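Every read-out reported here was derived from the displayed coordinates using simple, explicitly stated rules and does not represent laboratory data. Remember, it's a predicted structure, so these values are computed and weren't measured experimentally. Cβ atoms are built from the backbone, for glycine too; each structure is taken alone.
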Structure P
Amino acid sequence: METLALRLWQSDDLPLLHRANSPEMTAHLNGPETVEQVEDRQARYLTYRTEGETRMFVILLDGVAVGSIGYWKVRWREQEVWETGWFVLPEAQGHGIAARALTLVIDEARRIADEHGRHLLVAFPGVDNPGSNAVCRRAGFSHVGTMSGVFREQNLEMNEWALDLGSPDTGSAPNPPD
C-alpha cells in the first residue's frame, strides 16, 4: 500500500497552488484565482506554520506532493469551530487520498480540540461537488444543512457538513444550534 503523509506547508510549495489553480480544479469554486491571489494564498499558508489553531499541509503520496488539506478557525452558527478544505491533483483523484488525508486532519484536530476550545470540524463543499461531499460522508461528517455564500466574488451554494471532535467513532451527529 502507498504511504500517505501530511507535511506542513513550505515556501517551495507555491507550484502546487499554481497546479491546482486550473479551470478543471476550481470548477466547484467559481473558477481560478489570479496570480496575485495565488501568491497571497501562499503567503497566508506560510503564516499558518506558526499558528496553533490553523494549519495547512501538503498531502504526500509516497513522498510526492499530490494535494493539500488544512484547517482554520471560523465562526459558524454562533460557534467557534474549525473549517477544513482540501484538493487532490487530477492524476491522484479517485483513490481515496482526500478521505485518508481528512482522517489525519481529524486526528490532529481531536488532539488539540480541548486546548483550543473548538469541538466541531466543518466543511462546506459546493452542492454540485459530489466528490468532496462523498469525502465528508466517508469521514463520518453529518450533513446538517445548506447555505449560500459569496466565494471569489460569486454566489456559491454549499452543503454544511459537521463532525463532533469529541466523538472518536466519527459517527455521531453534532447538534449545531439553529
Structure Q
Amino acid sequence: MSAGRLIAVVGPSGVGKDSVMAGMVRARPDLHLVRRAITRPAEPGGEDHRPMAQAEFDRAARAGAFCLHWSAHGLSYGLPAATLDVLRAGRDCLANLSRSALPQAAAVVPALKVLSITAAPEVLARRLSGRGRESAAQIADRLAQAGKPLPPGLDVVEIHNDGPLDAAVAAALRALQPERA
C-alpha cells in the first residue's frame, strides 16, 4: 500500500480554505481532515482547532506531539504527530498550512501536494472584514501578504474561490483527484 498524500491547503487569509476543505470532506468522506493545534482561543463559527496556550504548545512541540509546527501572524500552529500514521496507512489528509511551513512539510511527509486557493483582493478584504476577527491594520497586513509566492519545487495545483463555494470544492476535487471527481 502506498502512503497517502498530505494535501497542504494554502492561500491568503479570507480565501476560504476551511470552507473549501469542509466541502471536500463532505463530498469525499475518505479524506482525513487534520485538526490543527493553534495558540488561539476557539471561536463560534471559526476553525475547529485544538486551542492551546503558548506555554502548553511549546511543551507539546518539545515532547514530539506535532509532526509539523510553525508560527505565523503571531500564533503557533501544529499538526498532530498521528497525522503521519494516517498517511502511512494510505489515506490522504487535508491540512490548512502556512506557505512558510511548506518546505518543512515536504521534508517530513511521504507525499506532499499543495492546493493553492486564490481570490480577488476585494473578495479577500470583504471576507476578512466580515469575520470580525482582525483589526483594520491586521486586515491590511494580511492583504499585503496575499501575493507572496510559494516556495519553489513543490507539486502545486491552484483553484479560485471567488464565486460559489460548491464550484471551488468541485474544482479542488477535480484538480486533486481527476479520476474520482
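For this structure, a couple of remarks:
- Highest-scoring label, criterion being percent of Cα pairs over 19 Å apart, for residues 53-140 alone, among P, Q: Q
- Comparison of P, Q - label where percent of Cα pairs over 11 Å apart, for residues 37-76 alone is highest: P
- Computed 32 for relative contact order in percent (Cα under 8 Å, 6 or more apart) - originating structure among P, Q: Q
- Among P, Q, structure where Rg and Dmax of the Cα atoms in Å as derived comes to 15.8, 49: Q
- Ranking P, Q by distance in nm of label points 7 Å out along Cα→Cβ at positions 29 and 93, the structure that comes out highest: Q
- Source structure (of P, Q) for mean count of other Cβ atoms within 10 Å over residues 13-20, computed value 16.6: P
- Calculated for structures P, Q, distance in nm of label points 7 Å out along Cα→Cβ at positions 117 and 133 is largest in P.
- Structure from which -8500 was derived, helix-only ellipticity at 222 nm (-39500 (n - 2.57) for each DSSP H run of 4 or more, over all residues; to 500), options P, Q: P
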